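Following this line, the structures themselves.
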Structure 1
Amino acid sequence: MFARVCAAAGVPCVAVHDRDARPGRRPRLSERVNNALVREAAGAERTIVVEPDFEGLAHLPGGARKPEQAWHRFASLRAAQMPEPLRRAAQLAVELARSSAERR
């Protein structure tokens, strides 16, 4: 939904989402449908898929307050220390912001 709002407003965005399936396993049909909708709305070149899930990639415990836990985990890391998919998402977001600013 957010990617569609951004597209309608002309705001470039990067979509980052979980694959929600263990390595070697195919996601459930509902997940495949949702993932395809995200890719369609944001564009394949602007979609980063985290495998198997964000919590595993970020080494976060399950439970509540995931955004806060992620902030504490990543706030002090240098780019080279970030997990590759998140580093790629950040680099893409910066590139999109720069190209958008240049067009103005």
Structure 2
Amino acid sequence: MALGSLTLLICLCLAWELWLAPLRPGGSFIALKALPLALALPGILAGRRYTYQWASMLVLAYFAEGVTRAWAESGFSRTLAWAEIVLALAFFSAAVSFARLTRAGA
């Protein structure tokens, strides 16, 4: 679940800011917001507990962005913002669950 939601969140961030509903026609540098998520991808693939821990905190920024844009925007951008919220919460839940299941003494 963590890998799937992270991958979909990366794809959503790129597609949203480059093609679907960019802030400026033709896309914008805001698409670089997907980079921190992409940096977490190798550690998530390898099952590194530490990556799950810091990525779970990182994804809260994407949740906050989604909430802000869902409130402030309308139309298709609002739908994309709700998708970002759902994916961020799914990743957060999966990452926290993984970290809890793999803690020492568990």
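Quick note: the coordinates plus some simple rules give every number you see, no bench work behind them. Owing to the predicted nature of the structure, the values given are computational and were not obtained by experimental measurement. Cβ atoms are built from the backbone, for glycine too; each structure is taken alone.
Results, tabulated for the structure shown:
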| quantity | calculated |
| --- | --- |
| Comparison of 1, 2 - label where distance in nm of label points 7 Å out along Cα→Cβ at positions 6 and 94 is highest | 1 |
| Highest-scoring label, criterion being Kirkwood radius over Cα pairs in Å, among 1, 2 | 1 |
| Origin of the derived value 29 (relative contact order in percent (Cα under 8 Å, 6 or more apart); candidates 1, 2) | 1 |
| Label whose coordinates, when mean count of other Cβ atoms within 10 Å over residues 30-37 is calculated, return 13.1 (choices 1, 2) | 1 |
| Among 1, 2, structure where helix-only ellipticity at 222 nm (-39500 (n - 2.57) for each DSSP H run of 4 or more, over all residues; to 500) as derived comes to -24500 | 2 |
| Test item: distance in nm of label points 7 Å out along Cα→Cβ at positions 46 and 62 calculated as 2.0, pick one of 1, 2 | 2 |
